[in-house]
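Participant: As structure tokens, here come the structures.
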Structure 1
């Protein structure tokens with residue numbers, strides 16, 4: 001079983017007309033990178049179909065072991081007709097096991 005360090009809370013706020021960028025860093029208590037792979041942020045908007053951000057979808061980019069970058073362009077944010085929902089971050093651990101809910105939280109899309 002792998003040891004996990006969890007982020008207590010991360011609320012994602014997207015602004016229509018703007019871009020969203022954020023690093024995703026996975027480290028243990030000593031600061032050593034955790035080699036999680038295949039991160040996906042699965043969004044369940046209120047009143048809309050689910051959305052997935054992933055490497056294959058182009059929203060998440062591998063930077064180095066344990067470090068990824070999330071980038072959502074304005075055109076994608078502007079296409080979201082919903083204003084709020086929940087998300088969960090799913091990864092694959094070093095033993096090839098899916099960790100379906102490493103963190104979860106709220107997501108908002110705002111005009112300003």
Structure 2
């Protein structure tokens with residue numbers, strides 16, 4: 001299953017579901033971003049209900065690892081579900097994310113920085 005979903009803007013994708021740890025989510029995002037035929041984006045947005053904590057943890061992991069800037073909205077009640085929802089927008093630092101990916105990816109994956117594959 002793909003963790004990223006397209007939006008109507010080619011520069012923005014959305015994380016479809018925060019069901020994993022922050023590191024696992026980032027590994028899946030990088031697999032999609034740097035895999036063959038994958039599209040790139042300037043921003044990734046993600047949402048979470050306030051009681052889950054996954055969005056907050058992902059935001060903290062991104063900022064702690066200096067993978068880009070994250071902007072957070074104030075929680076607001078979703079009129080469809082009654083849940084309190086927060087939205088985060090991640091401005092990706094591509095250089096830092098690629099470095100993080102090459103350090104943390106499973107060893108059987110391609111070296112996407114192309115510096116020593118041939």
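None of the figures in this text is laboratory data; all of them are computed from the coordinates on show. All of these numbers come straight from a predicted model, not from anything done at the bench.
Participant: When helix-only ellipticity at 222 nm (-39500 (n - 2.57) for each DSSP H run of 4 or more, over all residues; to 500) is computed for each of 1, 2, which one produces -1000? List each step's numbers first, then the result.
Facilitator: On the way: 1: -1000; 2: -9000.
Going label by label, the one that fits is 1.
Participant: For relative contact order in percent (Cα under 8 Å, 6 or more apart), which structure out of 1, 2 has the highest calculated value? Don't skip to the answer; put the middle values down first.
Facilitator: Numbers: 1: 36; 2: 22.
That would be structure 1.
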